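Read through the structures below before going on.
No value in this document is a laboratory result; all are computed from the given coordinates. The shown structure was predicted, so the numbers you read here are calculated from the model rather than taken from an experiment. Cβ atoms are built from the backbone, for glycine too; each structure is taken alone.
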Structure 1
Amino acid sequence: MDQKQRPQVEVPTTPRVLIFPLPAQGHVTSMLTLAELLSLCGIDVTFLNTDHVHNRLFRHADIEARFADYPGLLFRTISDGLPDDHPRSNDRSITEVLHSMIATTKPVLNEMLVSGALGSVTCIIADGAFAGFVTNSACELHVPIIYYQPASACCLWTLLCFDDIIKAGELPIRGKEDMDRIITSVPGMKSFLRCRDLPSFCQVNDTSATKINPVARAIRQSCSAQGIILNTFEELEGPIISHIIRSFCPNTYTIGPLHAHLKHKLAKKNVSKSDQSSNSIFEVDRKCMDWLDSQPPKSVIYVSFGSITTLTRDALLEFWHGLVNSNVRFLWVVRPDMLTGECAGEVPSELLEATRERGYMVRWAPQEEVLSHRAVGGFLTHSGWNSTLESIVAGVPMICWPYFADQQINSRFVGEVWKLGIDMKDVCDRKIVEKMVIDLTVERREEFLKSTAKMARLAGESVCEGGLSDSNFDRLVEYIRLTAKEKSAR
C-alpha cells in the first residue's frame, strides 16, 4: 500500500486541563477540589497559582503529600504583578491583585501556554473573575475555555440581571432609607430581594461608577465561553439555575457541593480522605478539635467570618459580648489580620473569664471538619459560598453576617428562601447577637435542625451515582475528553 494511502492511526491524547483560580482562599479551595476530582477521572491537570498563594499553600496544606498519587497533576506559578510586601488579604487588596493581573498577566500566560510550560493544554478552566484576558488568550491559541464561577447561582443570576435592574430604575440606591426597598426586576426573586440583599458590587449610589463595569462585563463574558461550572446543586438552586441556562449559558455544569462530591468519589475508589487534609493558605490550629471532643452534642456555635472579612475593635467586642451573654459554648476563628483601625485597649475581664469557661479562640480552624463535628450545633458565618455549602452538607443551621461580594444575597436565601438559618446582615449589636444565637441554638433549634437535615440529605444524593451533580460532572468530563480528541485530530 502506498504511504499516502495508509489509514491514519488515532494518537491517544490524555486531556490536560489548565485550572487558573483567583488568588483568594475561597477560590483556591474549591478549584483545587475540582482539580482533584478531575485527576481521579484520569484527566491531567495543571494548577496555576500566583507565586504568593502557591508558597502559602505548600507551606500550610502539605500539598506534595496529599497529591502524590496524581502524577498528572502539575503545580505552576505566575506573578500577580505586585511587590512582595503587598498585604493581599482584605477585600480591597484582592481587588488590587485582580486589577494588577488583568494589566500584567496576559502576555505571560500566553507565553507559558505556547512554550509548553503548562503542559499540552487541551482545555482551560479559569476563574470567572478572569473573564476577558483569559478568553482572549484561549481564542488566540484555539484552546476551548470553561469558566468556573465560585459564587452561588443566585449571585451570578443577579449580576447577569444588573443592567435590567438599572434600566428598571431600581438603582442607584439613594440612602439608608432605600435599603429595604424590594427589587422587582430579577426573575425568580421579585417578592423578597431587597436593596440590602444585592451583591455588594451592585449596591451603588451612582450607576455610572466605573468600578462596577469590570464586574458586570466579566460575568457576561464568562457566559459566552464554551460553558460555565457552578459549585451548587439543582435541589438547592434549581429555579435560578434554569434562568441562567435559558437566558445566558445553555452549557452550564452544576456539580456541587464539590467537597462532598470529592469525598463520595474517593469513597467509591476505596480511598479515604484524611480529616486533616486541607486546601488552606493559612496555618490551621488543630487544638480546637480536642476542645470540641470534650463538649456535649450540638452545644457549640462555630464562629468564622472567612479569610477576608475585617472588623473594628468595637465590632469585635459587640460580637464577643453577644456570644458570652447567650451562655452558649463557642469556637471562634479570629485571624491575626482581621482587626482594622485602632486595636489598643484591654479586653473586659468578664469576656476573658467567660471564654475560658465555655469558649475557644483560634487563628484558623479546619472548618469542614469542625462543621461535621458532633458538638457543633450552629454556625455564625460571613456567608461565603464555600462556608454556606459546607454548613449545608454538615446539616448545621446558620446565622448570617455577610461582608461583601456574593455574601449579601447568599444570606438572604439562607434565611428567607431555604429556611436554613437567620439573616443578621447590617447589624452589629450585642443584644441582637445574643438573641440570634439563642434563637438558633435553643428557641428554634428543632425547626432549623429539621430543615438543615433535609437539605443535607438532598446535597448528598446529588453527588451520589445517578444524582444530578454526578451526572453533570460526567458530562463535563466527557466534554473535556472530546477537546483532547479534537486537538489530536488537528
Structure 2
Amino acid sequence: MKKIKSYSLFLFSLTLFTACHISKVKKEETAQLETVSKKTQLKPNILFIVVDDLKPELNFYGATHIKSPNLDNLASQSMVFERSYCNIPVCGASRVSLLTGLRPTRNRFIDAYTKKDDQVPNITSLPLTFKNNGYTTISNGKVYHHGDDDKNAWNEIWHPNTKGSSYALKESRNLSSDDNRGPAYESAVVADSVYSDGKIANKGINDLRKLKKAGEPFFLALGFMKPHLPFNAPAKYWDMYDEKNIKLPENYVQPESTPSEAYHNFGELRNYYGIPQGKEPLSDELAIKLIHGYYACVSYVDAQIGRVLQELDRLGLAENTIVVLWGDHGWNLGNHKLWCKHVTFESSLRTPLVIKVPNVTKGEKNNNIVEYVDVYPTLCDLTGVEKPKHLEGVSLLPLFKGKSLDKDYAVSKFKDAVTLIKGNLFYTEWTNNLGEPYARMLFDHTNDPLELDNLAEKDDYKNVVVKLSEELHQKWGKDFLNI
C-alpha cells in the first residue's frame, strides 16, 4: 500500500512538474515569437517607384513649368540627388543594371530587350535579396521591361489589362495596329483609371492595405508607364498647360563641333502615327504639342503617385517605409533637336532619384555624383540587409549621415559611346571592340551646361582629354571589354 501511495505521489509530482515545464516553455516560446514579431515589425518596408522616361525637369530640380505637387511633397521629405545618372539610357538595360547592381559592358545590358534571366541568371537581384530576407515582394506594372523577368524574385507579379491598347479614344485605337503604334499623344475626357497608371495606383493602394493587415515587411514595386510615349493622359492634365507658354528648349540645335555619332533619328518616336518619316524634321508646332503631351503625362503620373503616398500615410505605414523614386533614364524633349533617349548627352543620362528615409531625410539636396548601380547597396545598408558580393556600385549610406563619398564619378554608356562624368566635365568616347576611340566629345558644364561647345578636339584640352580617357578606361569596369 505504501508503495502504491509513493508511486501515486511520484506520478502527481511528475505531472505537476511536466505541466509547469510545458507552461514555462510555452511562455518562453511566446516571448520569443513576440520578440521575433517585434523585430520583424522594425524592419523598414520599401516602396520602390520607377517612372518610365521621367527626366529631372521638375520643380524640386529647379524647373517651374511642370506641375507635380505630389512629387514636390515627396521631395520635401526626402534626400534629392541633384547629380544622379543612369548607367545606360534605355529602359530594359537600365532597369536590369539597377536591379542587379551590375554595370553595362560592351556586350551586356545593351538595349530595351535586355532580360535579367537571360544575361545574368545566377545573380541575386535586389528584390530577391529582400525576399530571401523575409520581405514580401510585389511587382506591379513596368518594373522590369519584360513582365516575366526575374519571376523567382517576386511573391507576386501583376500587370494592368490594357486589352491590347493604351488608347482611350476609338479613333486612336483605329489608327493603332501591329505595324503602327497609333498617335503619339491623346487627350481624352476620361477617369484616371482608364489609363494604365491609374490602374497601377489602384493596385498599389490595395496592396498596401493587405500588407498592413499582414504585418510583415514588404518590398512593393510600382512601375508607372508615363510619361513614356504615347503621351496619353486625361484631358484635365492637358488643360493644366497653355501651349502659348510652352517653348522649345534652349539647345534646340545641333552644333557642327559635336560628333555626328551623337545624333540619332529618334526611330522610337517615328513609329507613331502622324510623326514625319525618314529624316524629315518635326515642325515647331508638332514639337510644342509633344512637349505639351509630356508635361500632361508627368502631371497625370504625379497624381497617381500622390494617391499611393497618401494611402501609405493614412495606413500609418509611412513612419516605417523607405520610399525610393527614380526614372529609368533621362529623355530628350527636343534637346539637340533629339527626341527619346539613346544618346550620352546629359539630357539622356541625368535622372531623378529621390530617397525618403523616415526620421532621417528632410528635403536635403545632395550634389554628390551618384549612379544607378549605387541604389542596390544603399537599400541594403538602409535596411540592415547583407549585401551580395557581386555589387559594383557603392552604398550612399554615408550621405544620409551627413558625410561625403569616396567615389566622385559616374560611368554611362550607349552602344559604342561611353561617358565619364567627373566634376563638371562630361567626357564621351566612341570605341571599337578593342576599346580604341574613334570619336570624342567633351563638355564643361561650368560654362556650357547646354552642351553646345565640344572641347575634345581643341588644342587647349589635349592633356585633359588624355587624362580623362585613361580614367574612363580604368573606371568603366574590369570586365567591360570581356563580357
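Structure values in brief
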quantity: Which of 1, 2 yields 17 [relative contact order in percent (Cα under 8 Å, 6 or more apart), calculated]; calculated: 1
quantity: Distance in nm of label points 7 Å out along Cα→Cβ at positions 403 and 443 - structure with the largest value, from 1, 2; calculated: 2
quantity: Which entry (1, 2) yields the derived value 3.9 for distance in nm of label points 7 Å out along Cα→Cβ at positions 83 and 187; calculated: 2
quantity: Comparison of 1, 2 by distance in nm of label points 7 Å out along Cα→Cβ at positions 75 and 435 - largest value held by; calculated: 1
quantity: Percent of Cα pairs over 37 Å apart - highest-scoring structure of 1, 2; calculated: 2
quantity: Read-out mean count of other Cβ atoms within 10 Å over residues 251-258, computed value 14.5, structure in 1, 2; calculated: 2
quantity: Read-out mean count of other Cβ atoms within 10 Å over residues 147-154, computed value 17.8, structure in 1, 2; calculated: 2
quantity: Answer label among 1, 2 for the case where helix-only ellipticity at 222 nm (-39500 (n - 2.57) for each DSSP H run of 4 or more, over all residues; to 500), calculated from the coordinates, equals -13000; calculated: 1
